[in-house]
Structure I
Amino acid sequence: MIALPVLSADDFSRAPDALADALSGCGACRILGWPDPSLRCELRGDLKRLQAAGALSRAAVGRSDGRALRDDIRGDATLWLDDPRCGAPARAFLARMDEVRIALNRTLYLGLSECEAHYAAYPPGGGYARHRDRFRDSDARVVSWVSYLNDDDWHDDDGGALRLHLHDGAGDVSPAGGSICFMSELEHEVLPSMRERLSIACWMRRRERDPS
């Protein structure tokens, strides 16, 4: 396993260009301590509230006519953060992601026009098979971001790591806390966990190109 570049929350806040440098290098970067404990707790509470209300739905794979429920590939339940049932923490998260989008555009000229994000809850044993976030028939998704909302007592033995398949090998990211940012073209997978795994998945998108 290879080690990924790492930024602290303070470094990330003071020097957003450092994230762009990491992405242009190996294509991925960990951000430790972000969201901060207060926002992470609020986001987790919002997710648990929505979960208890039955607002999350089983996630599908593919899109358009190829969209399907495949428990053998993907086991999470999700709700988009722009859903009106989501609370103020979700709106705060989306606003912060939009700031990151603008900063990456300024440095990497990626043409990112919007962010989309959803809550994700994986049951014990749930995972997501190896895949890319960028669809085969669309290059709209450019940058992926995952923030972890699990309790502080998460241990490596609990599993649930995000495994990134980089050009030089694979790197695992524990869902204990913090965030991971990577280019959407990179293959990755969510390894099964022994307990419920909570997160937010976000994608920074550019406008889809006309295939004609």
Structure II
Amino acid sequence: MSTHAQRERLLLADLLENAGAGAPTLCDGWTARDLAAHVVVRERRSDAAAGIVIPQLAARMERVRQEFALKPFEELVQLIRTGPPRMSPFSLKQIDEAANTVEFFVHAEDVRRAQPEWTPRELDSVFSDALWKRLERMARVAGRRSPVGLVLRRPDGQTAVAHKGTPVVTVTGEPGELTIFAFGRQEAARVETEGDKAAVAKVYDTKLGL
């Protein structure tokens, strides 16, 4: 039985392939080729991928990513589609599901929402709930740089506090849209906001996410 992460992996590969190497993405300054290289390095070069969370290693990760970006685009997409090597922790189903469900969903939307005339995906309730559970756990980290209080709310009223403080901005939307918002793609998220206008503007101007 396929997992959420596996389905999002295949969708991301298809979207990259269809968009083409030079297509824009929501990742600042990155084309589809750049994004594909990032995904491959994250899964296959743990020595460099540590730069995602360790600032001192960020420059090394970027150098390795640029090296991978020189590979044929079709090869990068195929590496994403086939998944990590057996020795990678990501090859374990549980780790793949925990670490890649949100990662691949967000990056798939990075490709989709950078294209003209995109429309939101209709996510099934099971996947929406899975995204929400992950967002609840990650909200404080994703919202740690918010200059004001930040609350994420589903239409049914469930909430997750992303940052404590005043004034408070409440962002309401479906779990997928809230995930896009919380991971630094505020302008691309279909959400509604409540709160002081200046505070809302500050939230949109802040680089949220990991």
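Calculating distance in nm of label points 7 Å out along Cα→Cβ at positions 16 and 176 for structures I, II picks out I as the one with the greatest value. Starting from the value 15.0: which structure in I, II was mean count of other Cβ atoms within 10 Å over residues 104-111 calculated from? Going label by label, the one that fits is I. Hey, semi-axes √(5λ) of the Cα gyration tensor in Å derived from one of I, II reads 29, 18, 17; which structure? Structure of origin is II. When FRET efficiency 1/(1 + (r/R0)^6) of positions 40 and 72 (r between Cβ atoms, R0 = 25 Å, to 0.05) is computed across structures I, II, the figure 1.00 traces back to II.
Highest-scoring entry among I, II, by distance in nm of label points 7 Å out along Cα→Cβ at positions 112 and 152, is I. When mean count of other Cβ atoms within 10 Å over residues 88-95 is computed across structures I, II, the figure 16.6 traces back to I. For the set I, II, ranking by relative contact order in percent (Cα under 8 Å, 6 or more apart) places I highest. To which of I, II does the computed value -16000 (helix-only ellipticity at 222 nm (-39500 (n - 2.57) for each DSSP H run of 4 or more, over all residues; to 500)) belong? The value was obtained from structure II.
None of the figures in this text is laboratory data; all of them are computed from the coordinates on show. Not measured: the values here are computed from a predicted model. Cβ atoms are built from the backbone, for glycine too; each structure is taken alone.
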